[in-house]
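Bear in mind that the values in this text are calculations on the coordinates, not laboratory data. What you see is a predicted model; the values in this text were computed from it and never measured. Cβ atoms are built from the backbone, for glycine too; each structure is taken alone.
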Structure 1
Amino acid sequence: MRIYHHWQGLPEEARGATVALGNFDGVHRGHAALLRAAHAARPDTPLAVLTFEPHPREIFRPEDPPFRLTLSAERADALAAQGVEILYELPFNHEFSLMTAEFFVASVLHRGLGAKHLASGEDFAFGHRRGGNVGFMAARAEALGMGLTLVPPVSDAQGPLSSTRIRRALQDGYPERATAELGRPWAIRGEVAHGARLGRTIGFPTANVALGQHLEPARGVYAVTIRTADGSVYKGVANIGRRPTVNAGPESRLEVNLFDFSGDIYGTEITVALHAFIRPEVKFPGLDALKAQIAADAEEARRLLG
């Protein structure tokens, strides 16, 4: 997949695509349906996605806690897995937010990208103060010779599937629901950093990963799988939270114990996929009680992962 971070002066091979529009946070089953519809509308053109980095909400509501399901690199990988050939990941800032809906359609999509066809969800809004909706886009796209496919949301018994709904499932401690709605387990990707090395002293060494801009799911212990930088996959058990038994600090983090692994992965990037929630985070009276519970958690994680 080719990735571009601008819309002006693009090479010819980056123009003339079918362009799906949206934030694509999570790249869930609803996004996959949108991409399939976009490709089906014009299978003779490359399939492209136009999205933004950072997420506009990070600019408009910077005081909000981190909420992202997928960061830039994770989102790109998930889009590539869906068959996207071109990704336009445009920098979003205050200046870009002032762009009118007319300029976005005529100058960015039509003249800049040379889009042959557009696709979006039915609630897509764009331009300064969200001044453009799909009705506006339909009229302007037709006038400019671009096709448009509007895709309804994927729904189930709980209603329309959305990134917001997946975030809520994770924050409520239901990674299995997130898996069903994403089409794959939700994962946190990050660099392994040095911790306090307490895990080694009690027989459970852990890889420590900062949550960064990722959403913080329900605090507690999870059965997980871990993909290391060389592509190897291991089963494991992870804790997400503030480690109240040994640390009362305000920052939550991910600590994962890889089963049957003894290598050195400090400074490398790992991807930790959450499969099942085992228990909430609790404070134990001492290290012996903590050690016994971690052993029980590891045994339960092995059982859950099969």
Structure 2
Amino acid sequence: MVAGPEKPALKVLLCSPRGFCAGVVRAIESVERALAVYGPPVYVRHEIVHNRYVVESLRAKGAVFVEELDEVPDGGAPVIFSAHGVPRSVPDEAARRNLFALDATCPLVTKVHREAEIHHRRGREIVLIGHSGHPEVIGTMGQLPPGSVTLIETLTDADRFAPRDAGKLAYVTQTTLSVDDTAAIVERLKARFPGIVGPHKEDICYATTNRQEAVKRVAPIVDAMIVVGAPNSSNSQRLKEVAERAGCPRAALVQRAADIDWDMFGDVSSLGITAGASAPEVLVEEIIDAFAQRYTVRVETVSAAEEGVFFPLPRQLRETEAAE
């Protein structure tokens, strides 16, 4: 038997932490628990997290994904709000229709909502640093009356911003932003408005910060970088940007192994891999396996932080666990 050509060597540096954060775990488990307790259908407003594999897996178990509550029929079936949070009008409508609502909003997003409410009650005009159209931004702005919050996306926006009263200003941020970009915008706002009030504890969540830090360590020392994640996932997009800025010559956001552009990655000898906070580890393994078919792969882990964060399920689902 003639041996095939020897496969080239590939060193894979696996970023740690990567993948699911505590808020995503809580959101997915909320849907799975509701399906187990109440049976299908369980309605979910918007994607529970931004990952097609996760959404399709839950759909196969009986979850029904809708864009708005008017797609949810009257009756006793649960409706779950996604991890990104929702405008105040959504739970208000659910209550008006007597829907059985379960809120899977990440507690760190809820923290930003509460901060914004407190600033508003204290008469401050609020700046929200974030990306227009992202569900989390829509949810945060929707906590308060129209006109209470001004969205700032860029340094140019920060330069152009004209407050009603520079002495009564506060800022909050989306939880999944680039740490460095956000710091630059905050610095610019503070330079212009020294009295602006910020959060007691940074709004960008621990998971976003840790995943970006791991990428910064790996990106400068590999030929290419893969971020496993969805194109509509803010934290995944930021990881790709962080890799490029940290000096990685090639970086790509990839959903599944089938999406790998082998023309882009066909001649690498070292590869960094990370995953956005809504990407399951099974997809990371799938991509490593795809490279292992073409290369002799050696995997090393580069760790930036240890994570032990846990968020309990929504109260109604905790109560069903206690009753068992």
>> Looking just at relative contact order in percent (Cα under 8 Å, 6 or more apart), which of the labels 1, 2 belongs to the structure with the highest value?
In response: 2
> From 1, 2, which structure was distance in nm of label points 7 Å out along Cα→Cβ at positions 13 and 237 = 2.6 calculated on?
Replying inline: 2
> 1.00 is what came out when FRET efficiency 1/(1 + (r/R0)^6) of positions 93 and 213 (r between Cβ atoms, R0 = 35 Å, to 0.05) was calculated for one structure; which of 1, 2 is it?
Replying inline: 1
> Here FRET efficiency 1/(1 + (r/R0)^6) of positions 85 and 157 (r between Cβ atoms, R0 = 41 Å, to 0.05) has been calculated and equals 0.75, so which of 1, 2 was it run on?
Replying inline: 1
>> Given 0.20 as the derived value for FRET efficiency 1/(1 + (r/R0)^6) of positions 149 and 205 (r between Cβ atoms, R0 = 41 Å, to 0.05), which of the supplied structures 1, 2 does it correspond to?
In response: 1
>> Once distance in nm of label points 7 Å out along Cα→Cβ at positions 117 and 141 is calculated for all of 1, 2, which comes out largest?
In response: 2
> To which of 1, 2 does the computed value -0.29 (log10 I(q)/I(0) by the Debye sum over Cα atoms at q = 0.08 Å⁻¹, for residues 101-268 alone) belong?
Replying inline: 2
> Can you say which of 1, 2 returns 4.3 when distance in nm of label points 7 Å out along Cα→Cβ at positions 69 and 261 is computed?
Replying inline: 2
> A value of -11500 was computed for helix-only ellipticity at 222 nm (-39500 (n - 2.57) for each DSSP H run of 4 or more, over all residues; to 500); which of 1, 2 is the source structure?
Replying inline: 2
